[in-house]
Each structure stands twice: as C-alpha cells, then as structure tokens.
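Undergrad: Multiple structures follow.
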Structure 1
Amino acid sequence: MVPDLQNLMLEHGYDEWRAYRQSKLAQIMFTFECAERHPDVESTALHPATFMDTKMVRATIGEPHSTVREGADATARLAADLDLDVQGRYFSGRDEARPNAVAYDADARRRLWDVSEQLIARS
C-alpha cells in the first residue's frame with residue numbers, strides 16, 4: 001500500500017482501516033525521510049503494541065490483543081535506553097521491525113514530504 005498522495009486526508013472514500021494503515025505507513029515513511037534529511041534530529045517510528053486494552057479498542061475491535069503496559073514498556077524503552085540506536089528505525093513493540101517495502105522507497109518518501117509541506121502551508 002502506498003499512501004494516496006492525491007487524497008492524503010482521505011476526503012474521498014474514507015474508510016477507518018484505510019485511514020489507520022495509511023497514516024501508520026506515512027508516519028514510518030516520514031520518520032525515515034526526517035532521519036535522512038536531519039540526522040541531528042532523532043527520528044524513530046514505533047508501533048507500541050497491537051490493539052491495546054483501551055476504550056476505543058474494546059468499542060471497535062472487541063477483545064484486546066495487547067496490554068497498555070506492553071505498549072508503555074515499548075515506548076519507555078525507546079525513550080530511556082540511551083545505548084539503543086533508534087535513529088531512522090522502526091520498532092514494533094520492543095523489537096526493530098521491517099515495515100511495508102514502500103517505506104524504503106526514497107522517491108515515495110520525498111513526495112510524501114512535499115505533500116505534507118503543502119498541507120502545512122495551507123493551515
């Protein structure tokens with residue numbers, strides 16, 4: 001899946017799962033691009049846990065898959081472990097992971113960055 005740069009805000013054909021997937025991939029792509037453009041700024045992408053036990057998950061999914069503690073632990077680890085190299089990397093829980101292949105597409109990341117700048121300029 002490549003973020004739909006012509007409909008990044010999903011103004012046409014909105015679907016909550018598409019929005020979730022597209023925004024998560026865009027976050028990872030933006031992290032990789034930011035790390036490349038600004039190596040002096042720490043940029044890390046994290047998927048802390050899957051369907052944590054929250055009101056939103058219980059209302060939409062039903063049974064949670066992970067605890068809030070698991071998500072908090074993954075987040076705290078990245079923030080507090082000063083020996084861990086997190087720059088320009090993606091983590092799922094406590095482990096480094098490989099996202100969708102499009103996150104490694106430098107041209108797609110640049111286009112996403114450009115569209116993001118245009119959206120910011122409009123606001």
Structure 2
Amino acid sequence: MCKLKDSFKAAFNGLKETLIQERNFKIMLVIAILIIGAMFYFPTSRLEKVALLLMIFSVLSLELINSVIERLLNFLHPLPNDQIKIIKDLMAAIVLLVSFGAAIIGLIIFSNYLFIK
C-alpha cells in the first residue's frame with residue numbers, strides 16, 4: 001500500500017512541477033476548465049461530453065510528454081543543436097495538431113448551441 005501512496009505522491013509532485021514551470025500547460029488547463037464549464041452549461045449529450053473530455057486529456061497529456069522530452073533533451077544536450085531543435089519542433093507540432101483537432105471537435109459540438117439556426 002505504501003508503494004501505491006508513493007506513486008500517487010510522485011504523480012502529484014509532477015503535476016505541481018508542471019503547474020509551476022510550464023506556461024503552455026497552464027494556458028491549456030484554463031481553456032480546459034472553460035470547456036468543461038461550457039460542457040455542463042449547454043445541454044451536451046453524454047457522447048459529446050466524452051469526446052470533449054477525451055480531447056482535453058489528450059492535449060494535456062501530449063503537452064506533458066512534450067515538456068518531459070524538452071527537459072530530457074536540455075539535460076542531455078544543454079548547448080544549442082540543430083537536431084535537438086528539430087526534435088523539439090516536431091514535438092510541438094504534435095501538440096499543435098492535436099490541439100487543432102480538439103478545437104475543431106469543440107466547434108462542431110458547441111456550434112449547435114452557440115449559432116442558433
């Protein structure tokens with residue numbers, strides 16, 4: 001039981017570190033909270049809620065992975081390097097692509113409630 005407790009403690013420490021250090025994660029978290037609020041304000045279906053939550057957690061998780069890889073690369077190779085920059089740019093592109101997908105899904109779902117026909 002102590003190992004499980006330690007695992008949760010480590011995970012929450014990681015979230016705390018992320019909230020302190022990662023500006024983009026904080027911005028995404030604020031947007032996620034607004035979307036969750038809108039999800040319960042508007043009469044969204046269960047399936048729409050699932051889609052929104054899936055996209056929210058996908059974007060936040062990928063941003064965490066991006067942060068981990070950036071920190072790891074900075075630790076392993078602290079000096080500027082063109083190959084490291086490309087890897088970081090590719091990671092940022094992954095987060096951007098999923099964020100665009102999330103935004104499109106959000107627009108599709110909320111357009112029914114925001115743009116009355």
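Undergrad: A value of 25, 46, 24, 5 was computed for P(r) over Cα pairs in 10 Å bins from 0, in percent, for residues 44-99 alone; which of 1, 2 is the source structure?
TA: Matching structure: 1.
Undergrad: Something else: Which structure, out of 1, 2, was helix-only ellipticity at 222 nm (-39500 (n - 2.57) for each DSSP H run of 4 or more, over all residues; to 500) calculated from, if the result is -15500?
TA: Corresponding structure: 1.
Undergrad: Now for a different question. From 1, 2, which structure was P(r) over Cα pairs in 10 Å bins from 0, in percent, for residues 4-59 alone = 22, 38, 30, 10 calculated on?
TA: Source structure for this number: 2.
Undergrad: Here is a further query. Thinking of 1, 2, which structure, once distance in nm of label points 7 Å out along Cα→Cβ at positions 36 and 52 is computed, gives back 3.0?
TA: Of the structures listed, the value fits 1.
Undergrad: Shifting gears a bit: Tell me which structure, out of 1, 2, gives 2.0 once distance in nm of label points 7 Å out along Cα→Cβ at positions 20 and 108 is calculated.
TA: It must be structure 1, since only it matches.
No lab work stands behind these numbers, since they all come straight from the coordinates. A quick note: this is a predicted structure, and the numbers were derived from the prediction, not measured. Cβ atoms are built from the backbone, for glycine too; each structure is taken alone.
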